[in-house]
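Some structures are shown below for you to check.
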Structure 1
């Protein structure tokens, strides 16, 4: 159930679905998704499906994690901001691909569990914060990449400002049933935006929950 062979089968499926970046596939192959899921659902860890992690949140479908990661890392990026730590799985994938990952979660029990899991994997390049993702993390910006794992109706202006020139943001945008996965590149002249795929994420919410 949790063997390397099982992860390798997932990687083969992702490759068949169009994920071709070797570094992204290697990150998926080396990251044990089952430890980011409650034990009762661990037998489904390597299915290509989203799964509940409590508090109304989910761990994203592996294809979407791989797609967003591959889209963000069209070029090497040294410092990345993730909004919505959730289970910690996406942060673990990012940690395999860049020097430092800064990740924010608004639900305290989720970030505490994610911290324990990432520490167990000795991922010391992930810096975590309980906070409001709408604000980003201005004290640590600007970032070469920003990856948002929940959907705002409109991209917060603060995130545009925290993206460095030459940087890229990958973010789902829209209401509950109609969301677009957008890629936003910051250029010396402004921002270029394009739609990659139609997706469905939990909404990006303001504020912090401590229970």
Structure 2
């Protein structure tokens, strides 16, 4: 299965979680607190243990906007590294360039962040990087490309995000549009709407 390109609200309603962390989507879900489709309001059958694990895996995959193959390959890599597999997996997901561009507030969603990276609007350590899955290392500097610093969407996103709190593993200067990936996040610093242990169990079946 490739990357999902359909209506994201439909996925959020199916999973019962605001996977894009958007106030607009949250308001829509509150008005429609049931799965999409003509049978969405009917009582749902009890989900199996496998179904629970599958749904958690899908939630995390959609949360980070990844294809099935990318997601599975990254999990396989995490399972071979030293440390708790769940925490290592989340750290690898958070180290992706498109995710960090979103976390810094340069993009309003991870989908938009992926587009910004693919269009060459982001530099890493002074070099143009157009691969959304590029993995950042502690100390890497992320900057909006000079020809994109006047981009109205980027400016609006940065202004909006200034009202919020930046994650402790990142730093960002909203004037120069430069940020830094300080270190990989600890599990207690991450708030993701998923139980990663269920994801581990899904791939361990």
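A short reminder: the numbers here are calculations on the coordinates, not readings from a lab. The structure presented is a predicted model; accordingly, all values stated were derived computationally and were not measured. Cβ atoms are built from the backbone, for glycine too; each structure is taken alone.
Upon calculation of relative contact order in percent (Cα under 8 Å, 6 or more apart) from the atomic coordinates, which of the structures 1, 2 produces 20?
Source structure: 2.
Taking -12500 as the value of helix-only ellipticity at 222 nm (-39500 (n - 2.57) for each DSSP H run of 4 or more, over all residues; to 500) derived from one of the structures shown (1, 2), identify that structure.
Details: 1: -8000; 2: -12500.
Derived from the structure labelled 2.
With distance in nm of label points 7 Å out along Cα→Cβ at positions 13 and 101 coming out at 2.1, pick the structure among 1, 2 it was computed from.
Traced to structure 1.
Could you tell me which structure in 1, 2 was used to calculate volume of the Cα convex hull per residue in Å³ as 132?
The read-out was computed on structure 2.
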